[in-house]
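Read-outs throughout are calculated quantities, based only on the coordinates presented, and are distinct from any laboratory measurement. None of these values were measured; they are calculated from a predicted model. Cβ atoms are built from the backbone, for glycine too; each structure is taken alone.
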Structure 1
Amino acid sequence: MIRLGYCAALVVIGTATGLAVAHEWMAVSQFKLKLVEVGIQVFVFGVAGGLVKLLLDSAAELRNFRSDVLSRLGQSHRTVYRVRRLLRIASDDEYGQLVGELMDARQDLGGIGHDIRITGMLERKRVEIQTEINSMRSYLEELIDQAVTASGAERCAFAESLVSSEGKLEYEKRYKERFIRAKELTDRSFTRRPA
């Protein structure tokens, strides 16, 4: 519809220009002067409008990208928080599913780091965000390795260790603190809640 409007406007302008020249409604020198004035106005407004649109589109794209990164980080955090608590009461089938969820969370964190690297959207903070994400993934890899290799009584001891005070401290330091830092780097408006 917009293209049709542009085409119609060009036809009207072309017809009016042709009639103005053919019927000499204004002197040729005056016509050329007006044509140059209109051309300059169209050029200036076209360039200015194009730049403004480009900036607005770029800002919207960055906002959407940040929102996606924050959503994926939040989903990963919720999964890890939930799985750590559920592992100790899980049946054998549930245990395997929960470990699979940890693997998915680790994989998605890798995807976030990859997306940040290839898009270049958060260029200034890219390396810092990737460092935090890599630390989170490292923590998850250790958990997954321990969860997969544990069996029987070892599995119960491992699951209990995750919710013990030492396990909570390790989680807070190696995962949650990194998660909050990545969130701060991604979203300038994010502020930590007082402890």
Structure 2
Amino acid sequence: MPKARVEKEVANDGKWATIEREVKERENVKLAQYHKPLTFDALASFIMDASASPGLSYKKLFPLTDRADEPTESEQSFILRLFQTALDKWASADVYESLASESTIITVGKEKLDLMTIPLKNLIKGYNGTVAQVETRTMLAGGTDDAREAAERSVGFGPWKVVARKLSEGYIDKDGKMVQAQAKYDEASGSLVAI
């Protein structure tokens, strides 16, 4: 699991902040630094003051950059490009999260496996076994919501949740055909059972 990005605020005048963070690539570490507006007014002022004439200095936003100034791009076109890039990244991340939350793919060894290709009997057995692992790990870690989240992450429970939902509610298969519910939750045993 990737480590959380650690940022450090090194300056703040109430309108703009200077942020630093380490960027690592294998054994190499380099410091990245950028200025960011803290208020909409600061951003609006920055945009309104941006020049339309060619000649862009990246140092205005990225003080430590090694990039040479860009003689053909204006500040306005650069700001527009930054905004467009941010929109693209946001939209892609949003869709990625949606796709990941619907995934039934797990990794077994080095191979990817779509759980929905497993025979129903074995799939239900696998789901119930994974639930048992989550419950055990949750209890051993104190039974809190945080413990449950950690247990679910550690056993890769996300795809199994999707499988249980699809099996109990029905789903559209890869050929676009509706598949009726094939399983249900049995309250008495606390497990998924075939219908």
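Name the one structure among 1, 2 that helix-only ellipticity at 222 nm (-39500 (n - 2.57) for each DSSP H run of 4 or more, over all residues; to 500) of -29000 was derived from. Answer by label: 1. Suppose FRET efficiency 1/(1 + (r/R0)^6) of positions 18 and 66 (r between Cβ atoms, R0 = 25 Å, to 0.05) works out to 0.00; of 1, 2, which structure was it derived from? Checking each candidate, the match is 1.
Consider the structures 1, 2: one of them gives 0.95 for FRET efficiency 1/(1 + (r/R0)^6) of positions 114 and 186 (r between Cβ atoms, R0 = 25 Å, to 0.05) as calculated from the coordinates. Say which.
Values: 1: 0.95; 2: 0.50.
The structure behind it is 1.
Each of 1, 2 could give Kirkwood radius over Cα pairs in Å, for residues 34-145 alone, but the derived value 17.1 comes from 1.
Hey, volume of the Cα convex hull per residue in Å³ derived from one of 1, 2 reads 169; which structure? List each step's numbers first, then the result.
Values: 1: 169; 2: 230.
Of the options listed, only 1 reproduces it.
Looking across 1, 2, the calculation of relative contact order in percent (Cα under 8 Å, 6 or more apart) that yields 11 traces back to 2. Suppose percent of Cα pairs over 14 Å apart, for residues 74-137 alone works out to 60; of 1, 2, which structure was it derived from? Structure 1 accounts for this read-out.
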